[in-house]
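None of the figures in this text is laboratory data; all of them are computed from the coordinates on show. Keep in mind it's a predicted model, so treat the numbers as computed, not measured.
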Structure I
Amino acid sequence: MGLHELIADEDRWEIDPSDLRALLDCRDEAPFLLIDCREADEHAEWKIGGDILMPLSIFPSEVATHLEKETLPLVVYCHHGMRSLQAAQYLRVQGHAKTYSLRGGIDAWEK
């Protein structure tokens, strides 16, 4: 599957760390937003880079403020992938059909 197809597949809920690495390498060709839904202290300690911090604890207000009119695909991550799945579900309900969770979270990314 090509990078454009990867972030256009609305039936897919998660992407693997290797897919995210490829997406980051080709971000100019296939733009997307990377969102960290962990808390600020977690983000300060360990992050992927080029991401937006939107803690799950205040996620609805952050989405309303920062993503209301966003049309780019969204990739959300957390520590192990559970909070990011919740965030992805919320974003899809809000109309962001091209939203994906990083499988295994930043823990899998680092490995």
Structure II
Amino acid sequence: MKFNLKDNCINCGKKEFYYGPKLNKNIKGVYLGMGFLGPKEENRKVGPGRKHKEIILVVNGKIKIISKNAEIVLEEGEVYFIPDGQKIRLSNLVKQRSYFIIAGGHTKHHSH
């Protein structure tokens, strides 16, 4: 099944779109999302829910990540691991839209 994650992200009205078990019943235990931050957008809260973990990949731009333990800057191609249930804040450090990919999965088996 072919699916355009970026088009759905741009057109969903929420600045983030996830493809996984809720849209495709053949997918079990993992999901893939794409999001974007507007120019200079600050403090967007993201992160996995309980029993989930995620990896965020910066596609373009420069994004600051603020967690309870650290404050770091990710540039294009760099990744950051978000443990089970932890929330982080994202800030776009450039004057253009910055895209990111979120890949996630279950830490404990459950269904949606």
Winner on Kirkwood radius over Cα pairs in Å once structures I, II are ranked, highest first: II
Figure out for me which of the structures I, II the number -1500 belongs to, where helix-only ellipticity at 222 nm (-39500 (n - 2.57) for each DSSP H run of 4 or more, over all residues; to 500) was derived from the coordinates. II
Assign the value 24, 15, 9, calculated as semi-axes √(5λ) of the Cα gyration tensor in Å, for residues 15-70 alone, to the correct structure from I, II. II
